[in-house]
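Peer 1: These are the structures, in structure tokens.
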Structure 1
Amino acid sequence: MPQDAWNLTARGPKKLIGMVHLGASPGTPFASDHPDAIVARAVDEAGELERAGFDAVILENMHDAPYVHGADLGPEVVAVMARTLAAVRAAVGVPVGVQILSGGNRHALACAHACGGSFMRCENFVFSHVADEGLLAEAEAGGLLRYRRSIGAESIRVYCDIKKKHASHAVTADLSLADIAEGAAFFGADGLIVTGSSTGKPTAPDDVRMVREACDLPVLVGSGVTPETAALLYRHADALIVGSWIKQAGSWKNPVDPERARRMADAAKG
């Protein structure tokens, strides 16, 4: 499937995206597996999600906690992500996205462009905030979109978190969620991601509605989705990203549970 086959649109057909959390990268505090094992597990989990009925998968290095940010990311992290993305892309027939924590946005864009990805997730696209990895003082939009143009990667969609999870937003407390959404739209985001306060925490339907009303971009829900909440969230969302609920025991730290993945897909499609 070519990169431009990913057709998430505002108020278009609803999409369901499954999260594959790679094993901890070499050199990170909790690393235990050889890159071969990291790649093999990600390929297996992506295949399970495709068979369950998910429309796309996204790869993320969440097991690399505690994170370093941006320029401090090691080349080994990018190398493992690129290798995994290429292997997953070859193994499944659905679009594949990527996120590299923390703030590895150019890294993720380059991986997607080189390895057949269709989209990426950016947490710090506009405004500043204080995350668990520290102060994220610089917005990414200007440099990231210039970099995308410079390498000819305009087909890679950049989906951006709005008041991202795992962060304090006191510095932008005078700005509503709609204000942040309008800023991201003005700066060229391809879609906006709304979340709860942290991984697995529910996203408020009213927050999704507020972002939907503030812009005409695709709106994605990025945390806390369950089979019971999917229909309600889809009232204003164009896509749901599901990571925790589809894992064994509902924990993001565990492998994908094929039965839970099927239940999630059935609920989303129903």
Structure 2
Amino acid sequence: MTRRPARLVLLGHPVGHSLSPTFQNAALRAAGIPLRYEALDLEPADFDRCVASLVTDGVAGNVTVPFKERMRERCDHLTPLSARVGAVNVFWVDDDGRLVGDNSDVGGFNAAVVKLLGELPRGITVGVLGAGGAAAAVLAAVESWTGCDAHVYNRTPERAAHLCARFRSVARPVDDVGVIAGAQLVVNATSVGLHDDAMPLDPALVAPASAVLDLVYRRGETPWVRAVRARGHRAHDGLGMLIEQGALAFETWFGVPADRGAMWASVRDGGA
């Protein structure tokens, strides 16, 4: 993109827990860009009106739960990746005044997997809990890996079946959560554990050799990550994915490298 944003925002509901303003403002300071990134907590009824106003003002930003799929429908243009995922988490207004949507969650997920496993996997099965926008990003990543496939479990089986139909070359729905727990990589792509200590899957069910990636993040990690790590599993929460998707978004908006060191330091230090 060539048009510099007038403002940067995060759209979601709720967003009070989000660390995105912390690390994005750190990246802006490191790059010497005189903008502030702010979180906007939107009631669903206000979403369309707010987006229209942001487009008029030339604002760019990120989208989080529950608006990623809704933003896809609002965009005038989608990148091929966001169209494939079916969800938008990065947006901007181009030189022609069009609202453009992209997806950096796939790149963020790939980076989180490499941090957990040391490399992108080959020839494994991934167990995915959830069937929303985050799960779609996981499947888009899996279909780019060599010889990998995925099983998807959701409390509403129809949603899992619908998602897997879009990624039928690598994904199939399952109705037994034990199948997910037996995969070599188990991924929580639901919001379970974001606001309380609920766990998406009983840690005792996870197969002994499985690695675990919880896309939810909380300060001090999620209870699920702590519990499965205590049982000997390699496990990370979603903070690495969050920061990497944010860095990729920053680089899309401004065309300069994001200072990932500054972004990580701001989160570790609890800065603003």
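All of the numbers you see were taken from the coordinates with simple rules; none came from a lab. Bear in mind the structure is a predicted one, so any value in this text is a computation, not a measurement. Cβ atoms are built from the backbone, for glycine too; each structure is taken alone.
Peer 1: Given a computed value of 47, 32, 23 for Cα extents along the principal axes in Å, for residues 42-177 alone, which structure among 1, 2 does it belong to?
Peer 2: Computed on structure 2.
Peer 1: Taking log10 I(q)/I(0) by the Debye sum over Cα atoms at q = 0.07, 0.09, 0.14 Å⁻¹ from the coordinates of each of 1, 2, which one would give -0.21, -0.35, -0.92?
Peer 2: Numbers: 1: -0.21, -0.35, -0.92; 2: -0.24, -0.39, -0.97.
For log10 I(q)/I(0) by the Debye sum over Cα atoms at q = 0.07, 0.09, 0.14 Å⁻¹, the value -0.21, -0.35, -0.92 is produced by structure 1.
Peer 1: For the read-out Rg and Dmax of the Cα atoms in Å, for residues 98-225 alone, a value of 13.9, 50 was computed from one structure; give its label from 1, 2.
Peer 2: On the way: 1: 13.8, 40; 2: 13.9, 50.
It was calculated from structure 2.
Peer 1: Taking mean count of other Cβ atoms within 10 Å over residues 26-33 from the coordinates of each of 1, 2, which one would give 17.9? Can you show the working numbers first?
Peer 2: Numbers: 1: 14.1; 2: 17.9.
Value 17.9 for mean count of other Cβ atoms within 10 Å over residues 26-33 corresponds to 2 out of 1, 2.
Peer 1: Using the calculated result 30, 12, 8 for semi-axes √(5λ) of the Cα gyration tensor in Å, for residues 82-129 alone, pick out the matching structure from 1, 2. Can you show the working numbers first?
Peer 2: Numbers: 1: 22, 10, 8; 2: 30, 12, 8.
Answer by label: 2.
Peer 1: Please state which of the structures 1, 2 yields 4.8 when distance in nm of label points 7 Å out along Cα→Cβ at positions 58 and 122 is computed from it. Provide the component values of the computation, followed by the final result.
Peer 2: Values: 1: 1.4; 2: 4.8.
So the calculation was done on 2.
Peer 1: Here is a further query. For mean count of other Cβ atoms within 10 Å over residues 154-161, which of 1, 2 scores largest? If you can, show how the numbers build up before the last one.
Peer 2: Numbers: 1: 22.5; 2: 15.5.
By mean count of other Cβ atoms within 10 Å over residues 154-161, the leading structure of 1, 2 is 1.
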